[in-house]
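Chemist: Alright, structures below, take your time with them.
Bear in mind these aren't lab numbers, they're just calculated from the coordinates by the rules spelled out. None of the values given here were measured: they were computed from a predicted structure. Cβ atoms are built from the backbone, for glycine too; each structure is taken alone.
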Structure I
Amino acid sequence: MRRVVFLMMVLVGSAFAAKGVSVVKTEPLKRQNISAYVHVYGKVMAKHTGYVVSPMPGKLIRYTKKQGSFFKKDEPVAYVDRNIPGIKTNPLVIKAPFDGILAITYSHEGDMVAQTNPIALFYSKDLYIEANVGSSLLKKIKKGAMCIIGAKGEKGKGIVESVSFGVDPMRGMGKIKVNVLKNEGLIPGEVVSLSVSTNSMKNVFVVPLEALVERNGSFFVFVNDSGKAKMIPVNVGIISGDKAGVSSSILKEGMEIITVGASGLEDGDKVKTQEK
């Protein structure tokens, strides 16, 4: 009987001990760069746009390249048969108006063309984006700010060239112009998302938001210090997405920051890192 009672006490004690250990997830603390952004939508524009027309009426013989092809200025774009009865003439050469891309062709081989109807549309390779921005966001955007074009930057990168001084009182919107620095398939006329950097921090500790714990108006993170949760006060800088830039004289690179499970901890609590 005594052995049974003793065994039950051991089991109960073990259960309480296990209950006193919080299972958490951690990740090593690293220094990184972090930026804050405002998000707007803008329209892609070409710095130069030009229609190509035949200077004389005639029949389109052919285009020299397909749509989307690049042309140098004065490179032949199409040939037109002037079709003057009784007179033998050489085909009329229609040339590119500037260095650019053949965006649209309006005719087919054998079509009659005239000076009043364009046969092609050209865009320059230099692109920019215009975006209408509400007054609350406009004052956060500065000339020279870097931009991510498209979700996760899959459309490229840009830089803010200009910011309107004020807003249109009828619409309550101002305007920004972004020069495209890196083009990953942008097409003039399309609408794209823009993430415009408003602030940045370099070489700072960056932690997941779930690692931040607020207590009485102050912020803390917990680290796994040899099986115990160590509570460290931090100053929070930029919050971007699900990350935050923090600073502290106590934090060291490589510390195991507690992420999942941090919110319910107290300083000195026993913790065990969940196996990955």
Structure II
Amino acid sequence: MKVVLLAGGFGSRISEESVFKPKPMIEIGGMPIIWHIMKEYAYYGHNEFIICAGYKQEYIKEWFSNYFLYNSDVSFDYRNGKNEMQIHSSSLEPWKVTIVDTGYNTMTGGRIKRIQKYVGNETFMMTYGDGVCDVDINKIIEFHRSHGKIATLTAVKQAQEKGVLDIDGTNAVKSFREKNSCDGSPINVGYMVLQPEIFDYLTDDKCVFEQEPLRRLVEQGQLMSYIHSGFWQCMDNIREKTMLEKLLANNVAPWKKWERIVPNNEFFNNLK
């Protein structure tokens, strides 16, 4: 099942770093946060990714184009006036990564609409490229298949200004409102499973996925929520970035289920 990652926004609330690179490419533990999200999905066996790029999309393409080189042992041979490269070994994940320029000012629904041809007529997963979670991806898929609706989103109960949900006793979403007061209601944190029919709810580049499309799904009884009681954290500002860095530096990051040594340098040591 393909995984769609939204990575085209400006990241204005963390402009200290997003002025140089897209927000999903801001590093925690020495690797971009989008890489951490991809590792989450890959841990559960999902290795095909479609990245909806936009703002500074060339940065994302260049990073992934160099990923193979940076994670391989290589020899460069310039003898006899040649430029030959030999790969000795590589420690890459078995991923297929498609990066799509979905437009500079395109809204979230428009970005998803633009990658329809890469998804095809099949169920797919989608999440935001700026938040990490320890949810069991395959349990979300199992829940989605059990109810037969068009869309499933993951909901976490936290007092934050995100997409607030009203959920009934069967986990059906009864109402959806975007960014209101911090009242502790369940919030939409992404980690969605979507049927291909979702593309019928998306219009043009001005379409905001979290507004009219989700409201229409609610009205038609086609939006369900998978309740997650574990860890989730977005990276909207430097304070949240530092918090995620500390979790990694202290080896207690809940979303990190794979083996990888976090860089051991003075900066990370000072976070302990």
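Chemist: Consider the structures I, II: one of them gives 10.5 for mean projected area of the Cα convex hull in nm², for residues 136-247 alone as calculated from the coordinates. Say which.
Modeler: The read-out comes from structure I.
Chemist: Thinking of I, II, which structure, once mean count of other Cβ atoms within 10 Å over residues 24-31 is computed, gives back 20.2?
Modeler: II
Chemist: Quick check on the output: 2.0 is distance in nm of label points 7 Å out along Cα→Cβ at positions 56 and 120, derived from one of I, II. Which one produced it?
Modeler: I
Chemist: From I, II, which structure was FRET efficiency 1/(1 + (r/R0)^6) of positions 144 and 168 (r between Cβ atoms, R0 = 25 Å, to 0.05) = 0.90 calculated on?
Modeler: II
Chemist: Supply the structure label, taken from I, II, corresponding to helix-only ellipticity at 222 nm (-39500 (n - 2.57) for each DSSP H run of 4 or more, over all residues; to 500) with the calculated value -7500.
Modeler: Of the options listed, only II reproduces it.
Chemist: A value of 5.9 was derived for distance in nm of label points 7 Å out along Cα→Cβ at positions 104 and 232; which structure in I, II was it taken from?
Modeler: The structure behind it is I.
Chemist: Which one of I, II has semi-axes √(5λ) of the Cα gyration tensor in Å, as calculated from the coordinates, equal to 33, 22, 18? Please list the in-between numbers first.
Modeler: Working: I: 67, 23, 14; II: 33, 22, 18.
Structure of origin is II.
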